[in-house]
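The structures considered in this document are given below.
Each reported figure results from applying straightforward, stated rules to the coordinates on display, with no laboratory input. Just so it is clear, the structure is predicted and the values come from calculations on it, not from any experiment.
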Structure P
Amino acid sequence: MSDSTPPQSTSESIAQASPQQAPKRSWLRHPLLRRWRRTLAFWVGALLVGLVALVFAHLADLASATFRGVVAHSQWWPWLVCPLGFAGLVWLTQGALKNTRGSGIPQVIVALEQRSSRTRNALLSLPIAVGKLFLTLLALLVGASAGREGPTVHIGAALMYSLGRRLGLYGKRTVSGLIIAGGAAGIAAAFNTPLGGVVFAIEEMSRSFEQRFSGLVLTAVLLGGMVTLGLMGSYSYFGRLSESMPLGPAWIAVVACGVLGGLLGALYCRLVLPAQQGPLSFISRWRGRWPLRFAFVCGLLLALLGLLSGQHVFGTGYAETRSILDGQPVVGHDFLLWKFTANVVSFIAGIPGGLFSPSLTVGASLAPWLTPLIPGASLSAVGLLGMSAYLAGVTRTPLTATVITVEMSHSPDMLIPILAATLLASGISGRFTPLPIYHALARQMQETLAPTKGSAS
């Protein structure tokens, strides 16, 4: 009789109705397959990030060269291109592309700290990565004093995160590892500094580095750097300087660069961080109330700075930095003021773009001031000290600034003096800016995302 037959559970009836589904699900969840998918995501993702970083670097150089060609044709072009370009970029980032603004590193930090998958998807989606790439190129095309390294971190993290999701990797620690590896691989490929990428991953991207995934993360970062090495060969970003700092009076430069780098770095952070109260609070109010007009005015100020500097403040500043490190500067002593101000103006305008490369230029421009005052110090050596110290003063990451500078210049003998200068600069900057700039920007971003914190993961 039918009453004697016990009722089947829902799961049993489903299994009988489709007998192949249950084995398939268990096969997909097999630990070995899951481990291979995770490894595949880290390795393939790192190679992809390295390739994208190389293409991005080439296009960024092309964009900067195009703007320089336009300026060479007529020095009045910046007065039209810069303000209209800045306003246009802010207009483009008002809607769905708002998460492409700024450096990109704060977005990655927020994605690491957020539990909401909705927030992570909004910050690290593929459309955001593609938008970040093209809008940063547009920023360089209109003359912004910005870098591509921060955006490369954002793009790399987004690529790795998106690849992990498509491979079905949703574990919290795996997702965090993918984001960290993607961002750090971006730094490694952007500067051809694999060790710098590893240190950046530990010092800046993750304050609670997961031991369980450290092997995969570090391997992915090194793979990203090896892509550059394999395709571009063994080269240093600023050439093989092989500088050294002899013991004696020349070490005065270490203290001088550390102090000035820390003070200037702290000043930069105070100027670019939106202040809700105080003497600079009007900047935040104006930018919030009239973003397009504010960006237009910033573009006009940048054009003025370009005129005052002999058209040298635009772009990443690579050529100007290289000339100082080669001992044949193409800029005057006043370039330090103009480039510093151009970096501030470009950042507060609210357009996409990083601050790594422009910060290196500001720091290197300390060398023409200090070298004549310090016996036994060469212009190139002081330039390396200045660029690393100022970068550490801005970002408060002395180890990253040290390793990146040594790798970019192929100057291992400068390791100890550079490390001393960066530690001093970071300590001095910390006296005036309690929170590092990227984490301060990330905190402000989190405050705007507060209503979505309770979203499901």
Structure Q
Amino acid sequence: MKTAVEELSPTRVKLTVEVPFEELEPSLQAAYKKVAQQVRVPGFRPGKVPARIIEQRFGRAVVLEETLNDALPKLYGQAVDEIDVFPVSPPEIEVTKIEDGTQVEFTAEVDVRPAFDVPSYEGTEIVVDPAVVSDEDIDLQLEGLRQRFATLTGVERPAARGDFVVMDLRAEIDGQNLDEQQAADVSYEVGAGSVLQGLDDALEGLSAGEEKTFRTTLVGGENAGEEADVIINVKSVKEKVLPELDDEFAQLASEFDSLAELRDSVREQSRRNKLIEQVVQLREKAVDALLDSIDIPLPESALKAEIDARKHNLDHQIQESGLSREAYFRLYQTTEDERFAEFETNSAKALKSGFVLDKIVKAEDIGVSEEELTNFVVRRAAQLGVAPNTLAQHLADNDQLTLAMMEIVREKAKTVVGDAAKVTDTDGNDVDIQAIYAELNPAAQQGAAAE
């Protein structure tokens, strides 16, 4: 087999492949067997029709077509392996010559990863936020903990922002009750920001046993997007009561006996979180700086596929939410046009980042150990709320283990770029990334030193 490459653009090539006919022999024999199974010829059992009878009755062209259907994908794969290109889209294959018994020629046009060089990233200057824990940080963490242990107490007064109400709701259009737009015993925090516009304003000032009607646009169901009258009936009003911040609370909310011990623990955890944030920030900024230093043309098909995938995921999220598109975007305080613009920007960055990181993976000979793959599956399973074995089986069954390993090596490439940077914080202090690693995982550092 002989392959010639023609560059149509920096991101698209045309392969011209000449294949001696003898290389098609396995596919030719497979084609005869397949056609023999499909045709019915008197005097022969299915699958036992001789090749010469098939050609006499149905023509040689039928066999050749089946042969090429089987052989071309394999031959295209072999051609790609022999040349220095990395396809990023399905090929457009065209058979240009068939000389029966002699050779076959076909062309394949395909979008490819552009050729580029990665500049040096050693000593890139990066500025990150300082890993300083303030008293305000501790107070904020403790306040969040108090909120988790808050209790609700019934009150004999009108509802105010921050109160919880239990209510019944129903909707009407032109006086006709909408069966699917009814809900009973709904618990809701006044001021939480419902997608049902006007609900918070209507609830403020209502007491238990009172009813109120307000007009709004429905956000879900068959009548989504239509104006309707919504009737709310408040059944109870409760206020949130926070526990006192004292030793008793420390014993309730943690394994510590005193508030001072709890504060020390929160401070230590906040310190770790700040350090982790520094590491993540410096890696992202180091990669961004590297991307900004490289001009890479992006294959249109790959970029479109990335954008279309994000749009598909968005459609799925909207469908799962049960909201109309308008209500969904209002809930997230954005618009469809703004989200699509983000998709275009983020897709281009993701594609470019993947190209660059893959180059670094190859240059640095970065691989994936079995332990790293196991840890990845365990972490991802925890995020998804499934058993690790279930996720591992899913990845294997759907041929996604390669994608998982690609994600791992790309993250390791980010680490390589980040570790090579010269980092300071916004206060002007030098940031020692190796010292951070030692503080976050002293056991690993001790093991490395021992080796």
Structure R
Amino acid sequence: METRSQVVGRLQAAFRSGVTVPEEFRRAQLTGLMSMIRDNEELIVNALHKDLAKPKFEAILSEVDIVINELHHAIANVKSWMQPEYVSKNLATKLDECFVRREPLGVVLIIGTWNYPLQLLILPMVGAIAAGNCVVIKPSEVSAATDSLIAELVPKYLSQDCYAVVRGGPEETKALLQNRFDHIFYTGSQTVARSILQAASVHLTPVTLELGGKCPCFIYGRVNIAAAARRLVWAKFFNSGQSCVAPDYVLCSQATQDALLPALREALEDFYGKEPQTSPDLSRIVSPRHWTRLMELLKRSSGKVVLGGESDQEDKYIAPTVMVDVAEDDALMKEEIFGPILPILTVESLEKGIDFINRNEKPLALYVFSDESSVVNTVLEKTSSGGFCSNDGIVHMTLPGLPFGGVGASGWGSYHGRWGFEAFSHRRACMLRGWALERLNGLRYPPYKDNKLSWLRWTTSAKNSCSLM
């Protein structure tokens, strides 16, 4: 069996050979990845059910189809993405060819996570392949069934010289990070991200971090309460709340809370029935350790449970839970919940809600529910977040044309669609010059004269730009 260093060395040799650069190779590998997903849909769904009791509906929507749509988008556009981007010129460079060339970075490492163990590993891989890189992927050992399946399937459908799966836990990942990569793409927690950065700093390796944080849902002004409740319940309890873009808490007025609670109760019952534990449409917590962490958060909270609260350790089950009377310094507000617990906090003005959001770290996503466009626009203009969506949750990340990523503590860099291609590309500035206009170029040569400087400043001025290629 190869060591991790041998795997990386093998891929580095393949990259240096230039095999990954041609468009035909990139397209063939993306097509192979498409076949891998389509041919093994049932196996993927079964693995996701073993790991998270993920319903088939949610598995197809958030793990299978989102990857297939990304692949369709990349295959259709990779040729145009690879084309040089010509830039405007000034008089001094009028006869030159000036353009930006996208080039692959080399051998990149993608470290996935367990909550969407296929999507969050393969989506960035699509961008890396489209950009012409060799790729090492590291699935999460927490989602063991999906980890095993990916390790089995990838070598069957993709070039083994250019793409590799490395498995293992924290110690194996630490050893893997000792190798030199040309880019590291990590999805997961802020705590682990710090370790990733430390390892990357040894080789000055650039890093993309897709993290998370506490995504607010601010409900303010006139709003369709019934529709808001249904969309909020779906976005929050999809995958049992184990989504980095799930609404982490709700901000609203006391009057809105009073109207919202019965609508939430009705939506929960419509979705999952009177006994949610028996519903086939509700995922489970991924592991006993994660279940215990969530139950400890509930115990430490001073808030009041008004919906749900039931749990079953053996089943790794926590009922969809809604809490009120939650203070800003409550245990539930000190870290990302990442589970089926929804605290509601009250604020009585738009300004106070915005101030509350801005006192905390910038979130990966920010949601505003309101029928008033002035409310939506004010929150959009006066806050910062990785993504923003009004009157719904999560769905903004399904569109390949929009960049997906955080800001500040919620992440560095973005991907999806063209943005994934850019994340794994070097934008090389190119100027191809001939020998013409040497007299004009002579303005920059010694002996320096004031009149030379005047002419040179004029020919290189942005005012004298030229759009000729």
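Here helix-only ellipticity at 222 nm (-39500 (n - 2.57) for each DSSP H run of 4 or more, over all residues; to 500) has been calculated and equals -16000, so which of P, Q, R was it run on? Derived from Q, not from the others. Matching task: 1.13 is the computed value of Cα Rg over 2.2 N^0.38 Å. Pick the structure from P, Q, R. Going through each structure in turn, the value belongs to R.
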